[in-house]
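Values in this text are rule-based calculations from the coordinates and carry no lab data. Predicted, not measured: the structure shown is a model, and the values here were computed from it. Cβ atoms are built from the backbone, for glycine too; each structure is taken alone.
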Structure I
Amino acid sequence: MSARLAEVELRRVQLALVSPFRTSFGAETDRDVLLVRVALEVDGERIDGWGECVALREPVYSAEFVDAAELVIDEHLVPRLVDGPPVSAASVAGRLAAVKGHPMAKAAVEMAVLDAELRHRGECLARHLGGTVDRVPSGVSVGIFDSIDELLSAVQGYLDEGYLRIKLKIEPGWDIEPVRRVRELIGPEMGLQVDANTAYGRSDIEHLCRLDEFDLLLIEQPLAEEDIVGHAQLARASATPVCLDESIVSLATAADAIELGATQIINIKPGRVGGYLEARRIHDLCVDRGVPVWCGGMLETGIGRAANAALASLPGFTLPGDISASTRFYARDIVTDPIVVVDGHVAVPTTPGLGFELDLPHLDTVTRSSTLIELSS
């Protein structure tokens, strides 16, 4: 499908988290979310589509941050979609390729175009991507706490809610003993993994190998984003599978990391790799190479959470992802049908588009600013 880009709106939304979420790179108490709305004109019909930018307020997870994403979309991405031939979701990445970097901003734009395109077709995202199941297993990401007792209390709450896998955030000084105590709490059979968000260095490899005794599903991104060689060294030394997150920013980086033995499992985050279409290509590569994948989370609202559930329905997603219930982070989401966890699983959305409907009155109450981009043609 090709269409004319008729209008683009950028909305900044502020949502409080139900509790602080602390990782090795800082603590968050609320989310400053950039939403992208596009209006496409197709055969005289106007269709709105929405995307969500997962960039954080500060450039601590990646080089991107939300203020920069808003600027680059306004001044550099949208003009490249207005000028030239009609736009389609499949053409977005190529038309934006001249702009170096900014995958999260690009993903938000592609996401909005894809949502509008699928709504026009009456097709859901899971079907479009090639999903094969109607529900996906749900895991939960647990942040860093001031005490182990607080951590154990939080984990017990997630066990009571039925999550099938626990992921613990770790950092130097908060790793061996917290993991030991959580493994004792949840028992030997339940899936447990850890995520360091680049907090360690090559000198910590011997220390990280001490985690092998806890029979973890994986250790996620322990070293710096650029340190592919270090991750390969850890993979050779450790019995725990190494999973890359921040290092995987494209199909090419995924292929290189697999070839170099730096990763045995890959966390696919659509925003981090430039969109859901690139995420599907990475999935296909990993299936071909026999590398398991799972879908990571970035504290998405119901927009991104629904799309992630659709992505996770592809056959290569063999490990539970970070697709937790909306209430894990938000007391009230901006969609009318927030994600829920039932029997440890999340239903894959089947409605046209990305699989959500906005709660527009509530969205208006949490909107901090809204900007319509003037289109040149």
Structure II
Amino acid sequence: MENVDYPGRWKRCRAFMEAQDIDLLALTPGPNMTYMTGFLETPGERLLTALFPRDGEPRMVVPALYEEQVHREGWIGDVRAWKDGDDQAAFLLEQMSDAAGLVNVALDTRMWARFVLMFHRALPGALLQDAEGLMQELRIVKGPEEISILRRAHEATDRAMAAVVESLEEGQVERDVANTIRNALMAAGADAASFRPIAASGPNGSQPHYRFGDRVLRRGDAVVLDFGGMFAGYYTDVTRTVFLGKADDTQRKVYELVKEANERAVDAARAGTPAEEVDREARRVITDGGYGDHFIHRTGHGIGLEVHEEPYIVEGSKRPLEEGMAFSVEPGIYLPDRFGVRIENIVLVEDGRARRLDRYPRDLQVISS
């Protein structure tokens, strides 16, 4: 990412490490490494790690084929490369020769077991722990450059949603709708889809994480569209439910309840409010409307370098919301073998209250074909 103060992130990270008495942080390819180094890559079989010693300067241990790329995309100058055919474990041991005496070492929660074992051998006597808590604290509040990316990304996702809804018609197959979603995301500028899209029609919509199949869309169907894209390493995730040709009284009642739950939850999402209170507000609306047993998942999840991250908007999460937190508000009602309705916004806590990043309309839509 451009205009990111990575040394500033390292300074914040070091302060957290000191507070938690962590001597060394070791990250592997994934969102945490991207956040701390600017280098974006997926995990692989080769040892690739960023090392952040509390009392030293960061360095990276990389396969030789990544050396130039790491220098170009990242900010860490000390890059130590090994070649295919080298003994990876021995190379790591050599790089850790100055780490004798380290006690508390935090390893990336996504580190493969084979690499965890390498660190175990390279750091005999050290206490290895999960770095998740440390990294969550660093990433849970978004900085200005992250917020800028998320805003642009959701504007693009709105355009994709508009294109998908406009293309819907009776006789389509869910699988074709999913392909339209992927194409619309690419046309809007996404680097990839956030996840396999959901195009759930009719009774399939009662399964919150149904994806798509070969069912033909029919008049009177509720169609749940849930998708997002990756933009510059950051993810979007939005859901709308539309109706084909007509919506009966039950469908309209359910839709309006979900819409009200969404609106009340967004209104409740204010700086200082515990995350669980937002979940309770959405759930209260749906329960009072007689469908409490059919709201079967949490109200939301954080979003950023991952589709699902802290904060989670769920009962039991007492963490107060803060300025700069970004998360979904996505209540739903699911009637088995009949239909489902979900409306999902991504919101940002800004100036004390939640503001929607995606703006595609939430009013009930009946699509004529």
Structure III
Amino acid sequence: MRWGRIREIIIKELRQALREPRMRVLLFVPPVVQLLVFGFAVNLDVGESQIGWMDSDGTPASRDLLAAFDGSPYFHVTAVPASDAEVQHLLDEGSVRAVIRVLPGFGRELSRGETTTVQILVDGSNSNTAAIVSSYAGQVASAYGRKAMQEQLRDRLAANAHINPNPVRMTAPGLDIRSRVWFNPSLYSRYYFVPGVVVNIVALVTIMLTAMSIVREKEIGTMEQLMVTPIRPAELMVGKLLPFGMIGILEVILVTLGALLVFGVPFRGNPLVLLASSLLFLLTTLGIGLFLSTISETQQQAMMISFFFFMPAFMLSGFAFPIRNMPLPVQYLTYLNPVRYMIEIVRDVFLKGGGVAVLWPQMLTLLVYGLAILSFSALRFHKRLD
């Protein structure tokens, strides 16, 4: 194997990739689009929610509860329906995300120390938003209930003091719950999605570029011309793969810089761990692209097959949907997906600062998958050339 010939193939491929309009689109459009979409458009955060308020009690206690919701940074009361029909109309047209309904007898039952009910009607068309709004509303109502109970205890204690000079301590045991979120204290969804964009871009670009580059040679009839030159099949394969491996590393660096500078995603790990993992992942993506080139006859066919492979790998990677929420057979299937392991590595490096001591099982799996896929594809490619 002569590196001089390989160097010339690399230079040729880089020139071809930058000169071909279709290649330039694949190089620059997917990274920009995915970074912008998942950084700005795909946002699962729930800010101030518009809610309706239906007070069927009309007591000072119910008005205090209204003040608690108005004082919360998560809610803004924009409608006051007077009937069930108005409540249904508000939820049907999407004017509010929820309606808080205080039932008759709320204040009386609360003053007696009895269990009372507050009804929270949530628009469930968006299950994620509905769950968050319902949780926030439940927290506000529970906090008001605890405050009301403490006030009743103080009132009873004060009344008992006038009767008994040595009053019995009337307090209820409780828990002071203080939660602290690690790694993503603000719970920004972009911190979850943007690191995964690195993996998706590298996978999509390197698979498609590798497959289309080799197929293009066959499509325009230059593959036969290359084979009558002194270039060996192994040299041709290495010369075809290395440029796109270099492009993949460049995409990792550029998207990482975009995540840090544009979206402010924290990067707590070692950049060398990210680069080393990217190299291991490239063994898999380049091998897959090489394999797809052996079963495709045209560039359009190579592109369609690349998407056919990429979409299931994307859906089963845990990028957007937690793997633990999938059916058990599908969870086992994800262990065959190299994208899953790279997603875990990238998020761990970005948010948790994980190193090789923690991520070595995922890195070892990528190495095994990469060597196996690349070796199989190289043998098939060599056989096709022979």
Exercise. For P(r) over Cα pairs in 10 Å bins from 0, in percent, the calculated result is 5, 23, 27, 21, 15, 7, 1, 0, so let me know which of I, II, III that is.
Key: II
Practice problem: Identify which of structures I, II, III gives the largest calculated value of mean count of other Cβ atoms within 10 Å over residues 196-203. | Solution: III
Exercise. Using the calculated result 14 for relative contact order in percent (Cα under 8 Å, 6 or more apart), pick out the matching structure from I, II, III.
Key: II
